[in-house]
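Values quoted throughout were computed directly from the atomic coordinates according to the rules given, and no laboratory measurement underlies them. What you see is a predicted model, and the numbers here were worked out from it, not measured in a lab. Cβ atoms are built from the backbone, for glycine too; each structure is taken alone.
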Structure 1
Amino acid sequence: MLCLPLINGVMLSMGPHSFADSEYLYTMNAAQWRRELDDMQRFGIQWLGCWSGMEDCLTRTAAIPDGDLLLFLLREAEQRKMTLSLSVGFCPGWWQEWDLPKAIDFTGRRIEEIYRRYGRFNAFNSWYLDYEIYLRWGHEAEQMAELYRQITARCHEINGLPVIVSPFFQPDTSGRCGVFRYGEPEEYYHFWHKILNYSKIDILSLQDNGGQHLGCFGDADRLPFIGEIVRACRGSNTHYWGNVETGELPVSSVDDFVRRYGAGADVNDRRIRPDWRAVPISRLEKKLNQSAFDAENIMTWGYMEFFRPSGGELNRKNYEHYLNYRERILNS
């Protein structure tokens, strides 16, 4: 194993369009935030990936001293020996317009603002590339490669910190889960091997549930894609992290998904979101053990939604189950 099969970081969605309502991030006072951070550290979390909604976060006032949430988190992180990855921002309309100059200009201005406001903090240790992608072909693939190259170059130029991207894959061959064109695992290798070598992105952390995050996808569906992404990282001197997701939509099959929600449904649709659950602890343990063989570090999406103990009784049970697992690993 390259690392212990334990979660060290979480994705923290900062804006109004997050999966779960993020308003509580801005209404918690300093004491409440410190309790949140205490709970995270007890869970083993030392890294926060601040993403999705950086534009909103930079302009709104939070219920903490000075009102600047990122400033507060960075100060707390310095005292706790935690680190933060800050999103480079996301240009509105990118997926519809594919306007490269507009996206580069927008993101460049966000990078400069973030560096001006927070660049002095040692706890700020990386940039998160918020243009998450699946696969692209033809002209769109060329656009993504150039977008990634220019953003990464700007981040490296302004403070030399590493750049992280966390893409996803789609194991559904029937074309009924969302609107994603299916790509064979080997296509992921060729796509990412080329992009990583061209862009010089430092860290890739693959979302391990696959597109739509359905609980029915097992190892036979997931592992070939993960293996090809790991191979692409090793062939481009890119660090590979696991993104062992702790939330999923519990359906028994793709047919079950279609019966319940309709072909092509978006799993992030607000009518579907209430049906999501935490990944069962037995399967989470297996996924963590699988990831630890290839990953230098393991982060997750799903802690804030399904494990943070202040999120409700079910969250508290999930939290305690994971703490029991963590203790077994640390003492083994």
Structure 2
Amino acid sequence: MSELNDDLKSLVRTLKDYVDNGTLNGSAVDMKEPKSISYFPELKKPLDFLKSFEGKFVAVDCSTKPLMRGNRFGVYLLRVAYASVNPSEKENSVTWGPCPLQERICAAKGDEIARRRQLERLRFEYESELAETLLSQLNSSDYLLLDGISYFGRPEDRRFALALYEKARRKSLNFLAISKNSPSLFDDKGRDLIAQIAVDMSTATAWVYHPIEELKANPHKNRFGDGSLVKLNPESFRIFRCDIMDYLTEGNMMQLLSPLTSISGDPRCLGYPVSLFLAHNFAKVDSEAKLLYYRDLVEEALADVDEELLKFLKFEEALSNFRSELYGRKYPWELKG
């Protein structure tokens, strides 16, 4: 409860500063990805398709839901969760947590892009913190999976915490970052690289393509993993970017990544590691009652400080969300995206 009280005090200060002083568009340094990617099919190697594996695959994820939103501000609920999958366990193969789940609320100001960047920074911060607490439960044969790419360091650039990378390296942990979508990867004609490869590679195999030369680990750019591409289920067309931490890249990539095939056969997310899918699901907040509860807490905290402050914010919210009201959406969490 103390974290929640601190969150409420912080968001009140942020929103009061917004109403009193306004805001200019915030900016964040974008991660410098190359303009185009070269593809050499001979670097593609087959993976062994495994039905089981003696070890755990732990994934963390963080979700956000808007509680109050105007054109130039937003209040959000964030929940971070993990899922652990052990394919060799016949019973209780999936565990999840933490219990209770960690939920935080925050305010962000600026336009939609600036707010999205602020939320990304917070998500990476919370995911890193949770992942660090899990390291003591993992052995070197286990896997830690992040949803994203292997940028660590400066939080203003929307990166995972460098301390997480360093602790995982000291344990020689199998540490991978797998992106749901990789829009920054495209070929010299400007076409989506992964879609192009999926069309060209019609054979039903699981494979790894390593390394992507333009995305080799570079600590000077805060990128601590080699970029690669993986197809983890022969029956799926899905291909994902998989960043392999630099301390693992001297080993056998087929031996390192083949175990992922044992958790990539779930029909709900065929070809995608199910622990990442489950962490995403556990992190989601779908309870209308819970969202209304947090919304009420925010409004009460604002009203206790300044009734006029709450009045201004609700006016902005109502004016900016008229289009949504026409579609029967009363609250911002009822909107997609």
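Brief remarks follow.
- Winner on percent of Cα pairs over 18 Å apart, for residues 181-316 alone once structures 1, 2 are ranked, highest first: 2
- Answer label among 1, 2 for the case where mean count of other Cβ atoms within 10 Å over residues 61-68, calculated from the coordinates, equals 14.6: 1
- Relative contact order in percent (Cα under 8 Å, 6 or more apart) from the coordinates reads 19; which among 1, 2: 1
- Given -14500 for helix-only ellipticity at 222 nm (-39500 (n - 2.57) for each DSSP H run of 4 or more, over all residues; to 500), calculated: source structure among 1, 2: 1
- Value 17.0, calculated as mean count of other Cβ atoms within 10 Å over residues 213-220, assigned to which of 1, 2: 1
- Structure responsible for 22.6, with mean count of other Cβ atoms within 10 Å over residues 53-60 calculated and labels 1, 2 on offer: 2
- Entry that produces -0.27, -1.21 once log10 I(q)/I(0) by the Debye sum over Cα atoms at q = 0.07, 0.14 Å⁻¹ is calculated, selected from 1, 2: 1
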